Every structure is written in C-alpha cells, then in structure tokens.
Structure P
Amino acid sequence: MENPFSPGYFGSDELRAMGFRSVGDGVRVAKNCTIIGLENIDLGDHCRIDGFCTIAASGAGSLVIGRYVHIHTSVVIGCRGGVTIGNYTGISHGCHVLSASDDFSGRWMTSSTLPEGMTNPKVAAVTIGRHVPIGVGCSIMPGVTIGDGAAVLCHSVVSRDLPPWMMCSGAPAIARIQRSQRVLALADELEARAAVA
C-alpha cells in the first residue's frame, strides 16, 4: 500500500524535462518543494532536496549544487546574489541560506515590493565549500564563504567567513576546534568505486 502522506520525489529524467539549467544523475527533489528560477539552477549528481524547501533563483540569481549534497526539509535558499554549495555538503532542517538581505538600520525601507531607491539590500554571493555539514536551524548571511570541511553547529548565525576544517558555532559563528579530515579519504574511496562501476 502506498503511503498517502508521502508526496514522493521527482527523479533526474523528470527534472531534466522541467527546464533546470543542468541535472546530474541520481538526483531526487521532493514534489512538495517550491522552486523558482529553474533555468538558473544546476543540480549535481546524487543530490537530494527534501520536502517543504523553498528555493528562489529568479532574475540574476543562481544556484549551483554539487555532487552528493543533501538539503533537508524546510530549508530556504535565496539566490539573488548567487549561491554555490560544494560536493558532499549537507544542510539540515530549517536552515536559511540568504544571498540578499534588507538594510535594517531604519535609513531604508524593507520590502522587496517597494520601488527601486527605497531599499538598500546587501546582495552578495554565498559560497559553501565541500564536506560542510550545517546543523539544524542555522542562518547563512549574504557574502559569506564557508571553507571546505568547516562544520556549522545547530542554530548558528554565519555572518562572516569561516575557515576550513574547523567546528564553528555561535551568533555570530566563530571557529572553535579543529575537525578531522578523514572524510577526504572516504570521498576518494567513493569516487574510485564510481570510476570502476
């Protein structure tokens, strides 16, 4: 019996027919996501986007998702300034990745529905490196680069660059302790298996 509560996933062949800029092999996207700007989105091999995610990549915005990336439920990705997510990265439930944000100083109005000249948003690319796990409920702000292998712990606010291979937490997030790089050997093993298959 089919589970009536599961909306299911679109696979690579279905997604390619929808107008994404590129779609790799083994891709799965939940059918209950909201995705705008398909023509500006690249989906790498074996990436998965779970239910209730919202991705906005319209206009000049773009999103590049690498191989073996997992975007868990209820993640919001705003791509106005461009977002790149490296291979083997995971973004946990309820995270927000924002490449644009209004000016909250009170000197400008704050709504994307206003005419030009009334707002002063910060629009800047977000780059998330390879092998980056991002914990539940994190916010990634415009203009940030998260280095390869950095780990962002739950409920952190990333408002400045984070160095590679460090465990980071806080609001604002800062580097705390060094992280193991064993995942690099595991990734090499996975790539070697794929080359043989």
Structure Q
Amino acid sequence: MGLSSVEFEFGGQSLSIRRAADGESKLPSTYAQSDRTCPEHCIEPGTAAAGVKTLTELEVFAFMQQNVSLGTGLLIDARLPTEYADGTIPGAISVPGATLVGNNPYREDLLLALGAKGAIGQMDFSGAFDLLIFDDGPWSPTARQAVQLLLDAGYPAQKILYYRGGLQMWHVLGLYTESSSTRLLTG
C-alpha cells in the first residue's frame, strides 16, 4: 500500500511530507546528472555494512513517524553543511560523515550528542538514538562511510539504518525538501 503523505513530530513541530503535485516540478541539476565519473561517484552497494538495514522510502516514512516523533531516532544527513543548507529531508539534522573520523577531537562530543554515555573506548550506546543515515544517493559513498565510522566508534549496527536512495531518489519521487531558507526555527 502506498502513501500520499506522512506526518511526524520533530523538535516540537509537526512536519508533513508529501509529493509535489503541480506538474511543473523538475529535478535539481545535482540529481538530474547521470554521467558521474567513477571512482568517486561509483554505484554504491545495497548494504552499507553487515547488520545495518537498508530502507526504502516507505520505511523512511515509518521511521519518521515512529522513531523521530517519539524522540528515539534521528534522521542524519551525512553530506556537507553547505549541501544540507541547500536542501534536505524535512526533520533531518546535519552530521557530516567527515566529522566522525577517529582523529576528530570533537568525535566524542558528537557521539555523546547522539545518546552515547561514557568516554571513547568505554562508551555505552544502549540508550543512544536509532540513526537513519543518508546522503546524495546511490552514487555517493558519504553515508556508507559515515555508517562505517560509527561502527568503528562502537555504535551498534542494530541502531543504524541506511537510506541508500538518498536525496536523489527523494527528488525523483517528487517529495518535498526543506532548505535553510524554508526551515522553521525552534526556540
């Protein structure tokens, strides 16, 4: 069964995602391009890592309604902050994959913000958020690399989900995005 829209809560706000229905929508040029060079923009595997489930759009919607709305999950945009500011899935937060590298002096702070407790090497992730991680789409390695960096830090695979379709499939399906100019500020 398909859905025409989905509603969920994030940061005290009700958010709604639906398909554009004006008949005039076009893919942004970033996602319309089909001639990407490999290496760098190769076709990514269907699985980010062992034990990490790959989701479809309907499963992303369910995660938003269940985990995000209940405060047990976060939708993570692993792209660069400039890309995030240009447009992302509503309710997503920016955690660039590169910030999760082991030599980042702020990685422990990031892991604590994601719900871990303790110190590096002894972190307890039992109360950490469930994470749904995405990037530009099936040709971008960013989300898969972020997943691996989280696993390397000790984040449990069962608390990580991967949306391989990313922003490209989101746009192909005509789903709304939000940008820094349309994002509502919360107090």
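One table, with the values for the structure above:
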read-out: Ranking P, Q by mean count of other Cβ atoms within 10 Å over residues 52-59, the structure that comes out highest; value: P
read-out: At a computed -3000 (helix-only ellipticity at 222 nm (-39500 (n - 2.57) for each DSSP H run of 4 or more, over all residues; to 500)), which of P, Q; value: P
read-out: Structure from which 42 was derived, percent of Cα pairs over 24 Å apart, options P, Q; value: P
read-out: Mean count of other Cβ atoms within 10 Å over residues 124-131 - structure with the largest value, from P, Q; value: P
read-out: Which of P, Q yields 2.1 [distance in nm of label points 7 Å out along Cα→Cβ at positions 60 and 140, calculated]; value: P
read-out: Per relative contact order in percent (Cα under 8 Å, 6 or more apart), the highest-valued of structures P, Q; value: Q
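Each reported figure results from applying straightforward, stated rules to the coordinates on display, with no laboratory input. None of these values were measured; they are calculated from a predicted model. Cβ atoms are built from the backbone, for glycine too; each structure is taken alone.
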